[in-house]
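These are the structures, in C-alpha cells.
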Structure 1
C-alpha cells in the first residue's frame, strides 16, 4: 500500500472533490480560515457523531451540553484567561515576520505553552542562534513580547450598557460554569462527565498546515468529575478509551503514540497530561498533538468559586477586570457552592477533573490523511480514501449501467429507498469505470450497479471500495446487506 507522503496531495484532493475550500476564495481568501464543502461537511459531521456516540450515547456516566460562545467576562477572569492567555512573540528585524518564540526553539514543536502576560519577558540574547522561518536570517530578532490570544468584541446597544466580551478560546469553561446546573437538573452522581462539541477562537500568531491549526476551530471536550483519590484511575481509563477510539475508526496504530508532558511542561493547574500524537505528513512526517488528556485536579471549580465571591467587585469597579483580584479562598472552600455532597459517604468535596480534549478539525485531517491511498490498477493510478464506514461522507452510490432499458428508473428507486436510512448518491453520467473511480476518491465504501441482468432476476452488483470485489445480491436484500456491512 503506497501511503501519502505530502500534505499537498490531501489539499489538492480536498479542493478537487469538494471536501474543504479556502474561505472567501473569490476575494483572494482569508488566511487560516476554511470552508467545508459538500463531502467535507458530511465527513466532519460523521466525526462529530462518532465522538458523541462513543462518549455520550454509549455511556451511562456522561451527559451533553451546548454552551454559548459568548460568556460573562468574569468566567475568563476566574479561569485565568483574561490575565494569562498569551504567547511570547518576536519580530524579525530583516523581514518583519512575527513568530512565536517557542516555535523558534524547534520548528516541529506544536506544544503551546501560554505564559502570564505580566511575566512574559525573555532575554533577546536567547534568540541569538535562532533562525527566522520567514527569511532564514539568524539571531535578527526584536525583544520578545506577549501577544494576547483571545478575540475581543463588544455587546450592548447603548454606551451605558456596553461591555467588552471575548469569543471563547475553549469550550471547557462553559462546562465548569454549568456544573451546578447539571447536578441540580439531572440524576447524575460523581463520578460523571459533561461532554460538549463547539466552536472556539484563538488569535494564533502562527497557523499551520491546512486545517491543523486555525484561528477558528471546533473542539470536542469532556470534563469528567471524580472523587479526589480516584483521579489517577480515571486518568488511565480515559487515556485508554480515547486512544482506542481513533484505532476503532480506522487510524493505523503505527501512526499513533502517547507523549507524556514533562514536569516543567505541565500547565500550572495540571497534575498530569498526555498527548495522543499522530504522525502527520508535515515535512518528512512529524508527530503532532491530536488530542490531550489532562488531570486538571480541582483547580477550575475552585477558581470559579473565587470568581463568584468576587462578582460584586466587577460591578463596583465599572466592570474593569484589570482592577479585580479574585477573593482568597475560604478555609472551608470544599463546602462552597460548586462542591459536591456524597450522599453515601456523607461528606462534601470539590471534585477532581479529567479532561480529554480533541479538535474536530484536526481529527478530520488525521482521518483524511490516514484514509488516503494510491495504488496501480491495470497500469493506472487509483486514488482512494479508505474511510471507516461510520465516517464515510457517502455510504452507498447507485448507478444504472446505461441510461436506457429501464435501468435508471430501477436505480433511482433503490437509491430513494436507501436514503431513508443511509447517505446515498445517484450517478448516471460517464463510463461505469469512471464512476467507480469518482466514488473511490470520495471514500464511498460500496457501489450498487443496475445492469441488464437486473430485469431478468431482480439482482444487482455490489462493489467493495477497498478490494474492488463484486457480488450479486437480490434487490430486496440490499437494505439488510448494507446494514450488516455498515454495522448499522
Structure 2
C-alpha cells in the first residue's frame, strides 16, 4: 500500500470515530462570527472584552505539548494560532481532537489572549468539525518543481502558495477596475453569443460543435466584434463586453485556446482618439494594482509614463530587416526576401500574413517599453478603414515586453468595401489558410447596409495584461484552469 493510501486509511478511521460519536463530519453551516483578519486588526479590543467569538478555517499546523495543543487555522482573510487546553476543555473533549488532522476545516469558540511571546491567540472553549479531509496536504510544496501538478490541481496550488492566490486576486481587481473605468466613461456592457453560426471578427481557426435540437453546426466564437458592431448600428454609441474567446491554436507563453478579452466599440470616434484613451485606461489600471507607472517585469524595468511612442509598421520592419514592404507588394517577392533572412515562410498564406510573420520574427521581441505600432498593411486588416495612403490601415497595437496587449482601429463601415474585403479573405481560406473565414457573414453585411456611424473598436487580451501586472512569464500561471492534455 502506498504512503498516500496508508494516510487516507488512517483518516477514514478517524472519520468513522467522529460518526460513532453522533457528530456530522460535514455539517451544512457554520456559526462563525468573525473573519480572522477582523479580530487581528482589532485584537486589543477583542482581548480586553473577553467576549467569546467563533472563528472557522482550515487547520494548517498542529503542535502538541502534553495537556495542551497549539493549532494554526486559516481562512480566506488570514491565519491565527489557537490554543487547546485539556484543563479548560475537559479530558474527553480534548482527547476527541485527536480525530482532527492538518487540512480539516474546524470551527472554534473562544476568547483572545497573547502568549508570553506576544503571539495573538484564540483560546478554545469549544470546537467542532466542519469538514473532514481524507487526503493530506503536500508537505514540501515550495520544493515541488512539477508545474503540471500545480496546473492540474490548482486547488492545491492555491492552498499551499499564497503568492499564486494573490495573482488571481489581482486578476479579479483588474477586471473589476476595467469595467468600472468603461462604465464611468459612458459605456454599456453587452453580452453577445458564444455559439455562432459563422466565426468572424478575427483571423483564427475556430472550434466546431453541434446543436442537437436544431441539427445545426455551430462554432465557439473567436471574437464578439461583428455582434457588438451590430449594436452600434442599432443605436448604442458605446458598448463593451468582457468574456471568453476560443481559438483552436497552439499553446505557449502568450496563447491559450480559451482566453479572456475585453472589446469595446465607440461611435463617432476613431483610432487616433483610442490611443489617448488607451493610455488613460492602462495607466489607471496600473496605478490601481501597482501603485506606480514604473515597475519590473521579468527583470526588465518598464515605464508606462505617457505619452507612449508611436511607430509605423513599415518603418520598424524596414529598420530591423532591411525589407521595405511599401515597395514589395507581391507575395512571392516578399516570401523570397524573407527566406533570404532565414525566416521560414512555409504555411503562411497571403501577403498580410507574411508581413505579420516578418514583424514577429524581426521586430516584436525588441519592443520592450510600451509603444503604439501603427498603420499596418491593409491586407492584415479586413475590418479596418484604409488610410488616405493606399494599403495602409487606420489601426494600432500596443506592444509591451514583446507582447501584443491591445488591438484597435477605425472600423470599416462601407458595406460594399467590407463585402469585397471578406470575399478576398474567403479566397485566401480556399488556398489553405485555416485561420481565414470560409464563408461571408451576410447578416453582418446587411446590418452595415442599414448604416453604421463612424466607429472605433478596441480589444485587449486580459490574460496577457494580468501576466504583465503580476510579473508572470506564462499565461498558464494566471489562468485558473489552463487547457491541458488529460493524463492517460
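Nothing in this text is a laboratory measurement; each read-out follows from the coordinates by a stated rule. Just so we're clear, the structure is a prediction, and the values are computed from it rather than from any experiment. Cβ atoms are built from the backbone, for glycine too; each structure is taken alone.
Work out the source of 7.7 here, i.e. which of 1, 2 gives that when distance in nm of label points 7 Å out along Cα→Cβ at positions 33 and 337 is computed.
Working: 1: 3.8; 2: 7.7.
This figure was derived from 2.
Comparing FRET efficiency 1/(1 + (r/R0)^6) of positions 89 and 249 (r between Cβ atoms, R0 = 30 Å, to 0.05) across 1, 2, which structure shows the greatest value?
Working: 1: 0.25; 2: 0.00.
Evaluating FRET efficiency 1/(1 + (r/R0)^6) of positions 89 and 249 (r between Cβ atoms, R0 = 30 Å, to 0.05) on every structure, the highest lands on 1.
Once mean projected area of the Cα convex hull in nm² is calculated for all of 1, 2, which comes out largest? Working shown, then result.
Details: 1: 29.0; 2: 30.7.
Once mean projected area of the Cα convex hull in nm² is tallied for 1, 2, the winner is 2.
Here helix-only ellipticity at 222 nm (-39500 (n - 2.57) for each DSSP H run of 4 or more, over all residues; to 500) has been calculated and equals -8000, so which of 1, 2 was it run on?
On the way: 1: -8000; 2: -10500.
So the calculation was done on 1.
Of the structures 1, 2, report the one carrying the highest value of Kirkwood radius over Cα pairs in Å, for residues 177-368 alone. Kindly include the intermediate steps, with their values, before the conclusion.
Numbers: 1: 18.8; 2: 19.9.
That would be structure 2.
Can you tell which of 1, 2 yields 2.2 when distance in nm of label points 7 Å out along Cα→Cβ at positions 321 and 425 is derived from it?
It must be structure 2, since only it matches.
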